[in-house]
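What follows is a set of structures for review.
What follows draws every value from the coordinates through simple rules; no lab data is involved. None of these values were measured; they are calculated from a predicted model. Cβ atoms are built from the backbone, for glycine too; each structure is taken alone.
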Structure P
Amino acid sequence: MNTVADGGDDRAVMATAVRWILQELSRIAPGHAVEVRVPPFGAVQIVDGPGHTRGTPPNVIELDAQTLVNLALGAETWSAAVTRGAVSASGTRATLAELLPLRNL
């Protein structure tokens with residue numbers, strides 16, 4: 001069975017899912033105040049407010065692909081993901097709690 005780790009077909013599916021979720025986040029929360037990073041699949045700036053142009057943004061969220069998918073589907077809560085250390089969030093506005101799960105899935 002191919003997995004995300006071995007670079008099989010599941011990796012391509014995961015990449016597509018992550019990019020779609022990031023695109024959906026940018027649609028429902030447009031802006032540049034928070035950067036969401038899901039290495040190695042993508043990153044997006046969301047949430048209205050002051051943006052940044054250079055260096056590390058003041059509000060950054062970094063998480064793995066499976067955690068993002070779980071949050072988007074409602075299979076895990078934001079607080080549970082943060083508590084188990086699956087999310088790195090820095091900055092006063094670095095949260096996806098009000099945006100996930102996605103309602104249109």
Structure Q
Amino acid sequence: MSKKMLGDLMKQAQKMQQEMGKIQEESKKKTAEASAGGGMVVATANGAMEIVSIKIEKDVVNPDDLEMLQDLVVAAANEALRRAQQIVSDDMSKVTGGMNIPGMGNMFG
């Protein structure tokens with residue numbers, strides 16, 4: 001491989017890295033929402049893989065069955081995080097052209 005080819009390859013890699021950094025920052029502003037229990041619990045996660053809100057309908061709050069409520073919260077939160085990860089993954093694949101770049105798979109989680 002010539003020095004020119006190597007230099008061009010390095011420039012392309014650097015540009016891709018910069019674009020991926022921009023997408024990472026933009027992803028933090030995007031959110032994904034998921035619900036459980038027929039909408040009784042709704043969780044929202046952002047592209048930084050943080051839960052930003054949880055809404056619970058008062059009808060599902062039963063002091064005698066807290067375990068069900070806890071399960072609904074966990075289910076909604078996990079699904080919101082999964083959807084947020086998918087948004088980030090989709091955005092990243094636009095830059096990488098679908099290439100699997102080592103270390104990028106769990107960049108956000």
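Miscellaneous remarks
- Computing helix-only ellipticity at 222 nm (-39500 (n - 2.57) for each DSSP H run of 4 or more, over all residues; to 500) across structures P, Q gives -18500 for structure Q.
- Structure (P, Q) behind the derived value 2.4 of distance in nm of label points 7 Å out along Cα→Cβ at positions 29 and 93: Q
- Winner on distance in nm of label points 7 Å out along Cα→Cβ at positions 61 and 85 once structures P, Q are ranked, highest first: Q
- Answer label among P, Q for the case where mean projected area of the Cα convex hull in nm², calculated from the coordinates, equals 6.9: P
- Per distance in nm of label points 7 Å out along Cα→Cβ at positions 21 and 37, the highest-valued of structures P, Q: Q
- Set P, Q, criterion relative contact order in percent (Cα under 8 Å, 6 or more apart): the highest-scoring structure is Q.
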